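Below you'll find the structures, each written out as structure tokens.
What follows draws every value from the coordinates through simple rules; no lab data is involved. Computed from a predicted model, the values in this text were never measured in an experiment. Cβ atoms are built from the backbone, for glycine too; each structure is taken alone.
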Structure 1
Amino acid sequence: MPELFAVDTNLYIGALRDPAVALALRQFLVHAGPRIRLHAVVVLELRAGARTLQHRAAMTALLSAYMRRERFVTPSFEAYEQAGRVIADLAEKERFDAHATPSIVQDILLATSCREAGVTLVTANHADFTRIGRHLRGFRAVPPWPGA
């Protein structure tokens, strides 16, 4: 079975801010095509930041394309349970305070549900996802743009 990918929020935001990242993202999406999944946590983060009509319209277009084809990842109850375990492990074993970095909770949920769905996360956030991966066997995150 071909490798499936989810693109992290930081890359979509980077594409809005930098034409070179936008071009690289478009090329990756075309190259990977039907192997791309839109993650519910990414949708949450992007919707929260969509404060202009232009950004909201772009979100609606992005969502509808993936929803029509049912190419999305949604965290299950098990993913939430595993996310809680990873948060506790980080606190106990690495003295990492998730309350000091609230976005890490969303990143952990993203990681647990990607692992559960067999999806590789494409992200520029190497440090946090490496830390998470130490406590989540089987989770896979890669830098942009695999196979491009």
Structure 2
Amino acid sequence: MNVDRGFVSDNTRERTRLAALVARLSDADLARPLPAGWTVASVLGHLAFWDQRILVLLDAWGRTGATPPAARAEDVDWINDAGKPFLLALPPRQLADLTLAIAEAVDRKLESLPDKLVGDNVAAGRPLNFDRGEHRREHLDQIEAALG
């Protein structure tokens, strides 16, 4: 089966960018406020949450064989808002480090998926977005713009 694995290079590129950003951010940078009550660190934690979701759902898919549910657009805002207080309560440096660790874990998992599962995800309408780089890029651009 010939499947598109373009997500691997995109994920790697944006994970590398994430690692470089985390390495250079000071504690003050991590605490910097962003729009809607977020901080740099909590936005990084937001990335970690959605990457971790992929890991959890891939694990369940492997155990049960049941196609995972897609994230519903109408649920994304309330999920993000519900998680925000927890992300804001975590130590910013630990949250940044956790974000990078989860990005590395999800990327390793996605790189190792068998072609059949990648194809099954496509056939099911892509309930899981394997292109984690797309989401990272959006928020890394936001963070870099805020930091000037």
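Computed over structures 1, 2, relative contact order in percent (Cα under 8 Å, 6 or more apart) reaches its largest value in 2. In this comparison of 1, 2, the computed figure -19000 for helix-only ellipticity at 222 nm (-39500 (n - 2.57) for each DSSP H run of 4 or more, over all residues; to 500) is attributed to 1. Ranked by mean count of other Cβ atoms within 10 Å over residues 72-79, structures 1, 2 are led by 1, which has the greatest value. With log10 I(q)/I(0) by the Debye sum over Cα atoms at q = 0.14, 0.29, 0.30 Å⁻¹, for residues 32-79 alone derived from the coordinates and found to be -0.47, -1.07, -1.10, which of 1, 2 does the value describe? Checking each candidate, the match is 2. With Cα Rg over 2.2 N^0.38 Å, for residues 8-63 alone computed over the structures 1, 2, the top value is the one for 2, the highest of the group.
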